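Undergrad: What follows is a set of structures for review.
None of the figures in this text is laboratory data; all of them are computed from the coordinates on show. This structure is a prediction, so every number in the text was calculated from the model and none was measured. Cβ atoms are built from the backbone, for glycine too; each structure is taken alone.
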Structure I
Amino acid sequence: MIFRKIIASSLIVCAGLVLQTCVPAESSSIPVASKHKGVCWVAGREEVTEKEINELIKHNVNWISQTPFGWQRDASTSSIRTNFSSERIWWGESDEGISKTTAIALKSGVKTLLKPHLWVRNGWPGDIVMKSDTAWQNWFTNYERFIIHYAELAERNKIEVFCIGTELQQTTKRETEWRTIISKVRTVYSGKLIYAANFHEEYEHIKFWDALDYIGVQAYFSLADKKDATLQELIKKWNGPMASIERMHKKYNKPVMFTEIGYRNDAHAAIEPWTWPRDLKEIEISPETQALCYQAFFQSVWNKNWLTGVYFWKWYPHGPRQVNETDFTPQGKPAQKIMKDNFAK
């Protein structure tokens, strides 16, 4: 591995990597102190204690997203299977696990974004599309039942922000049905609402942002066309997405939340950040690349006046299995220090 040295007025040295500290590009109308400094919490088999939450606080994290699941057999099936107990799912994804994790976190000042997902067998939620109006009606009926359950759970546990859906790209073209769901969620939940839209061909086309409190973006934008891109090249690549996001912010007058953002620990992470490690054809471990991508975000986006928070994918409560594997987590890598230091500002 060739380590990059970037000359700057002040330097951070972490795990042998020298990186430029972030100089705020502009003053923010949303004070940095009030922004969501979040991580995507990985639900585990084991119960959470104050020890795991304290580790977050050490890294200046003040929000977590928790993710329970519903399951679809395939992308054209209207039925949605649910399981709310911990009998056949991991404790952290159960109603009990979510409730206890929320309470322990809040006791230490860490708040929760509850963000239910649909898991599609051999597919992706963005592929969900029905073959008839009747099938669509059935799907929305089942989805409403699924999402209302978690909205009620969020209300009982005083969860501060609730996400009504994640990357359901084909379904969000049906504006009327989604406005109905939003309206029904608001009858049972009194907190803030968000939808987590895919970065590619979704967030710019959604027409119901006005009915929500935030514009949510799953921000896996490509930052490079080749590996070994420099920090300045990564920063420059943010210009396109930022201009697009700012247009949406101005159109709807809503703050923007990056409901997910993350980068693998490999040399191609900046090219296709959305690619899962198991789908990689070649793996070249590179904590340097991951760290530069974090650095580019903080230097380019973090201080924008439309951004109200970010959630880094992902954080294991009991630590990653192996620090040197090509995983999205920053834990035990140079990116962890970059996140910690910038969250502290």
Structure II
Amino acid sequence: MKKDILSCSLEELYSEMEAIGEKKFRGKQIYEWLHTKRVHEFSNMSNISSSLRTKLDELYCINSIKIVRKLESSIDNTVKYLYELSDGNHIESVLMDYKHGNSLCISTQVGCKMGCNFCASTIAGFKRHLFPSEMLLQVYEAERDSGRHIDSLVLMGIGEPLDNFNNTIRFLQMISYETGKNLSLRHVSLSTCGLVDKIYELAEYRFGLTLSVSLHAVTDEERNKIMPINKQYPIGTLLKACRDYIEKTGRRISFEYAVIHGINDSPADAVALIKLLRGMNCHINLIPVNQIKERDYRSDKNALYDFLNILDKGGLNATVRRTLGADIDAACGQLRREYEI
């Protein structure tokens, strides 16, 4: 089976070239062709000898993804992509236009194991992890198709990034290489449902990214109902890991809180959230919940903004996430599920 060369780091390409009897510097040339010029065929690598191109074609493959559906919002500049992978599986990404530039929300897995009740991504089940190349290709294809420069990334599409830990780490390293996309990790947000052991591992890398933790409830009883991961890592354990992460990295954490009417949006919930997070270097991102047909969850606008006002008065830094692409169901997971039914 041919090796996925697009998932190889620059250091690995150096080693690969030496292992097949080539000069080490060929690794950098190949890396630039793949990640700067973004060619799809070895035959296009014009400054490499034909004999090496033939050898590369025999040993390696250049992974690819195909746009099978594209939805463009008539309200804003949001674009939702459904991609088909080389094995026939499907993933999504969403391109959004903000004042600070274009942001792309990408997937890290085909499906999700985490089972959060309000999330469409988990309903279709988990298939497999994405390779670094498949994460990178979501960025490359969105830029190619849209003609827009991706200024920031959100790892908040289909899948749990920290459940695909090694591939996610490699992707983060590769997307920030100077010889590639060269995206500062300060412009990357990584969302997790709360895999505590992996939060500690991530802290060791001291990346400049923003860690976004999906909290969504203020008691273990309520969080157990909507987020099964809480049974393994309850709120107290999770928040300790978050405090340790902040201390280790010096980075502020963002807490995601999907405001579900009648479940976690009462004034008492807001007060409890203040008590949980008071004194922590954090931001609370209140999210109007996306309605999906399999679940009877919704947000109440008045309750949501009452919740926000209580947090503000309690001294917490909180905002309501702007809804983009409402006319195309831009939340990840829905398009894949509809396409595969």
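Undergrad: A value of 16 was derived for relative contact order in percent (Cα under 8 Å, 6 or more apart); which structure in I, II was it taken from?
TA: Values: I: 21; II: 16.
Working through the options, I get structure II.
Undergrad: Next question. Looking at structures I, II, which one was distance in nm of label points 7 Å out along Cα→Cβ at positions 33 and 249 calculated from, given that it came out as 3.6?
TA: The read-out was computed on structure II.
Undergrad: Can you say which of I, II returns 4.7 when distance in nm of label points 7 Å out along Cα→Cβ at positions 49 and 281 is computed? List each step's numbers first, then the result.
TA: Numbers: I: 4.7; II: 5.3.
Corresponding structure: I.
Undergrad: Matching task: 38, 22, 17 is the computed value of semi-axes √(5λ) of the Cα gyration tensor in Å. Pick the structure from I, II.
TA: On the way: I: 32, 22, 20; II: 38, 22, 17.
It was calculated from structure II.
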